[in-house]
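Read-outs throughout are calculated quantities, based only on the coordinates presented, and are distinct from any laboratory measurement. Nothing here was measured: the structure is a model prediction, and the numbers come from that model. Cβ atoms are built from the backbone, for glycine too; each structure is taken alone.
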Structure I
């Protein structure tokens, strides 16, 4: 196994922390970054708000019920992006190998560190201090020989913490962890593992590879490798986006015939986002979520990518016509996306542009 020096940096409650930094009256108070409204979701919550059980992606009305005294503030993404760029500039002083995962976290390969610091731990300390000095924010960091372990480590001493996993500590560190800590192990895989009597990474490690492959196919080998702390995936700077989409949640459920204006607006947003990246996706996807939270999608791959926002919208509206069964339904969310870019690879991420509830 090739040993790299990987640092995973994760800003602490990023959006909420920026709000608290820029508005001193919010310091020490429970802050929830979310649009007001019955269909809004929480974008971020300060640690003071998290004590009440508030978390990202929770319905804003639920957050308000859990903590009536919380301060709700709408997100300011241009400001968050500006701070994110400043943090990324700090990363790039130490390595050109920076793989952003979002505005508030990134992997860094510091195997060949640019400033001459002797260890990845020293680099992580220097980065965290620079973030504190230059942005007045805090970040947590994990240091390990690979990406998978570094990400787990960064969460170990949050907030404002640093945790290091040395190569000789890997197997002992992993053994007692619940299998749900492994990337790719969601609810369904977790339940399947539980049926096999596997609850911890140590339990998983004890099972023969052939048994895991028989049950999970190729992912069985991945599980086996992760249980041993193996992850050969490199840090990939400037990874191409695999898909771009825009979604909006409606204030009230809408019938199918009321959706075209929203789809045209979403198509324009997606078109502008793809133009900024100078990319053209061939596959157009329409996503709708019903009032009872059932998600339905339709997609089409025309012979040529859309050449304009209007053409993209036309494809989305044509897909809408396929929802014959939707005439009697009402919808709480609509989304338009493009994918299937010529230079796509299997590991490329997805960009989703969320809108304020309509």
Structure II
């Protein structure tokens, strides 16, 4: 398959870029941060996203969505990365497992609301400082016709504003085992749920959520009891591909800003872009970005082609995107000199977002290890 966008995907990219660059430049993030906005994103802008059909990209047409694929979601995520736009797009429009694992009743209840932007969802999976889904310890104990959830979740993206939580808990087995994981749909307003918004270094949204004997009936089970790993892994791979796309957008924007600065800044009477050492460093970043872009598009196409066999391609894309964005922001900050480290200069915002994206759903080391295990190294 060609590693280029088709005409429809290119039109989607242009539409997303026009809206995001106009309504949500980096100054938009700075304003939300400085105002200590309780929501952390613009609900008006999210409504505009929904009106343009972005919130329902992955929702089937019969539930009010566009019925498109991961490539299209990646196109939007890349544009979000260019301006660091705070948005529930990743948590709600990309990470909702309902389209793939939900029952007919669950899909009918939630997917139309996700598509029209009226419902925000969040995935609650990680429990520690690092992404380790198989180490889930949160307990789901059978009670009556349902379960009781007990445990804590951390780093829940947009968890403080969610209307629906997709919670991963262990209904059987021990931490580290694939069998015994179950996904649950939980109302964040249910008794026993306590949510604390956390201030991340990149000024985006996350939350810590405690579950104290939270009751969930059988209708709240997403997929099969004790057999949620395959559904979860597919969901996470879609999210990983989307975050990799965002990192491509971050990398390219930082590179563009850095090259512009090299063409403007003078030292010793010469433009610093004339110094060969800086030209070589910039060229290396450009090469890395283009290779990573191809790897990410390959992964997104693999996800659309066969979700169950796309794991290796996604691991390569996420690992490579993480190392590329780290290199891009480090070079960008260094080439901007002392200004690159100041809060008044936007380049630092990209560095912080790159660090968070690296950790989100597994850093480069995590995915290098995953790939090694898949290949039996």
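For the reader, a short list of remarks on this structure follows.
- helix-only ellipticity at 222 nm (-39500 (n - 2.57) for each DSSP H run of 4 or more, over all residues; to 500) derived as -10500 - corresponding label from I, II: I
- With FRET efficiency 1/(1 + (r/R0)^6) of positions 23 and 167 (r between Cβ atoms, R0 = 35 Å, to 0.05) derived as 0.20, matching label from I, II: I
- Here distance in nm of label points 7 Å out along Cα→Cβ at positions 175 and 279 was derived from just one of the structures I, II, and that gives 4.3; the source is I.
- Looking at mean projected area of the Cα convex hull in nm², for residues 63-222 alone for structures I, II, the greatest value goes to I.
- At a computed 3.3 (distance in nm of label points 7 Å out along Cα→Cβ at positions 39 and 103), which of I, II: II
- If you line up I, II by mean count of other Cβ atoms within 10 Å over residues 255-262, the top spot, with the largest value, goes to II.
- For Rg and Dmax of the Cα atoms in Å computed as 20.8, 78, the structure of I, II it came from: II
- For semi-axes √(5λ) of the Cα gyration tensor in Å, for residues 215-334 alone computed as 33, 21, 13, the structure of I, II it came from: I
- Value 3.1, calculated as distance in nm of label points 7 Å out along Cα→Cβ at positions 7 and 263, assigned to which of I, II: II
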